[in-house]
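*Asks:* These notes open a run of structures that come right after.
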Structure I
Amino acid sequence: MPKALINGVNLFHEVVGEGMPLIFVHEFAGESQSWRPQVNFFSRRYRTITYNARGYPPSDVPDDPAAYSQQQAVDDIKGLLDHLKIPKAHVCGLSMGGYATLHFGLSYPERALSLTVAGCGYGSGAHREQFKKDSEDLARRLETEGMEKVAETYTRGPARVQFLRKDPTGWREFRDRFAAQSAKGHALTMRGVQMLRPSVFDLEERLERLTVPTLIVTGDEDDPCLEPGIFMKRKIRSAALLVIPNSGHTINLEEPDLFNRALLDFLTAVDSGSWPTRSA
């Protein structure tokens, strides 16, 4: 079981395939196996890298709340690339991983060949205080009720039921993997990363300076991520926006063929040097 000591924490990771490096960054309810449809597809062409974030066994679960933050999540991507001696990589993230991918591009643009920012924006709307309250409530539920009970309701949220409707077997695998994770790690991640990360709308000036090729992907029924997706498209001169129809939040699993083909087209354009950047 390969692990790397990154910023004081052992991170489980897997590398499959050869070629240009492509690292996948998972969501709050996911882990490295959540990218299996992408690894199966892209490892034929790319050197694919998946890993479990800190707080997600078999990666370490630090006890210190200060070990969890948005910037720490970004630095863990960089640390893993450093460990693997990869100077630059394509970076693809969903939801919590989409935020980390976006912030990686803002913090270390020289290390990113491209950014795929999927399902990103939850908590960025006008009701920030309610978002923080809901996040704290979820963290407390994780501590008092445990993963199994939380997973049963969390994976049936309004932007998750689309996955259940389309692919009940795939949804059950997703739910079961989530239920098997660490309640402590998820509570610490919710408080340190999710609850305290900045709104996408607060990043306007930094987004306007970003020139790394960027693909923004969202499901059209993932309401909290639609407006942030449009905002990112407008502010990042090197960005394109893909809205997947009749789809929710877990889009890489819910619509793996559409997601993979769109990502392949994007990466191919970037690798060939033909991805455009708007002049204004």
Structure II
Amino acid sequence: MRRSAAWLALLVAASACGEATSTPQAAEEPGIRDHQFADTDATRLHTRMVDAMAPDHGWERTRYLEFDWAVNRMDGGDPLVRAHRWDRWEGTARVEAPTQDGGMYVAIFNTSDPEAGRVWVDGAEITGDEAAARLRSAYSAHINDGYWLIMPYKWTDPGVNVRYLGEEVDEATGVRWEKVELSFEEVGLTPQNLYRAWIHPESGLMERWEHFRTADAEPSASDWTDWIQSGPISLAMNRRSDGQVRIFFSHVLASETVPDGAFAPPAGES
């Protein structure tokens, strides 16, 4: 585990922008499916994508998300896993992840004020500067790892600009993708990032993305594969690329209710 934690710091990973706490929403009220972008083609693609991923206001009905974000090198070794639990309506989050020296920490916080949370390292609660640093790290992991899971649901977040780029034919497969570009206005941890989403013509799903650290940087691309239904929504379990690192989700759960004990401290703590 120590080796994995060390090279993870060098991983070029996407970071979520436009983090926002959701609130309960009745099914008859407008949701992300009904959002109208200034770009009509972007609206058309987004509407079809949401219909495929989350029919019947599935995203608005999803209160709780549980997922294990995992990464490993293609040349072998055990994956590094960060376990996340998130009440979208209340903003409560729990992150369990390895430390660089081979231990484990648990952080429980609210996304509206993460540094007011609590942290345990190897079962013992810590405080002060060390706890504050761990909470900042946990919040960053919550943002980053969550975006790897739910980016297609976040096009309508405040501060996100969506622009239609047209079609591009994959010469190897003959697939005629449609593409949109997402940029950000002073929101999230990395507003300088830029993304291009590739929408498959048959499924209507975002099955590929390109991530740019800045608008003039070289992109890193990943295919979003192995879509499954979990509760009211669909999620992609794998991020396949041509690089040396594989990112995947070893466990996901989406639910309209919060399970008992979802945000409990480590065993034996209160």
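What follows is calculated from the coordinates using simple rules that are stated; it is not laboratory data. This is a predicted model, so every value here is computed, not measured. Cβ atoms are built from the backbone, for glycine too; each structure is taken alone.
*Asks:* Please compute mean count of other Cβ atoms within 10 Å over residues 92-99 for structures I, II and give me the label with the greatest value. Walk me through the numbers before you get to the answer.
*Replies:* On the way: I: 28.4; II: 20.8.
Going through I, II one by one, mean count of other Cβ atoms within 10 Å over residues 92-99 peaks for structure I.
*Asks:* A further question follows. Given structures I, II, which gives the highest value for FRET efficiency 1/(1 + (r/R0)^6) of positions 116 and 196 (r between Cβ atoms, R0 = 35 Å, to 0.05)?
*Replies:* Largest one: structure I.
*Asks:* If semi-axes √(5λ) of the Cα gyration tensor in Å comes out at 26, 21, 19 when worked out from the coordinates, which of I, II was used? If you can, show how the numbers build up before the last one.
*Replies:* Details: I: 26, 21, 19; II: 31, 22, 17.
Of the options listed, only I reproduces it.
*Asks:* Sticking with this one: Among the shown structures I, II, from which was the value 14.9, 45 of Rg and Dmax of the Cα atoms in Å, for residues 172-259 alone calculated?
*Replies:* II
*Asks:* Looking just at relative contact order in percent (Cα under 8 Å, 6 or more apart), which of the labels I, II belongs to the structure with the highest value? Please report the intermediate quantities before stating the final value.
*Replies:* Working: I: 19; II: 23.
Top value of relative contact order in percent (Cα under 8 Å, 6 or more apart), among I, II, belongs to structure II.
*Asks:* If you work out distance in nm of label points 7 Å out along Cα→Cβ at positions 60 and 140 for I, II, which one comes out largest?
*Replies:* Details: I: 3.1; II: 3.6.
Going through I, II one by one, distance in nm of label points 7 Å out along Cα→Cβ at positions 60 and 140 peaks for structure II.
*Asks:* Right, another one. For which of the structures I, II does the calculation of Cα extents along the principal axes in Å, for residues 100-219 alone return 55, 30, 26? Walk me through the numbers before you get to the answer.
*Replies:* Working: I: 43, 32, 26; II: 55, 30, 26.
Answer for the origin of the read-out: II.
*Asks:* Follow-up question, since we're still on this one. Please state which of the structures I, II yields -13000 when helix-only ellipticity at 222 nm (-39500 (n - 2.57) for each DSSP H run of 4 or more, over all residues; to 500) is computed from it.
*Replies:* It traces back to I.
*Asks:* Ok, one more. When distance in nm of label points 7 Å out along Cα→Cβ at positions 36 and 228 is calculated for each of the structures I, II, which structure yields the highest value?
*Replies:* Details: I: 2.7; II: 3.9.
Largest one: structure II.
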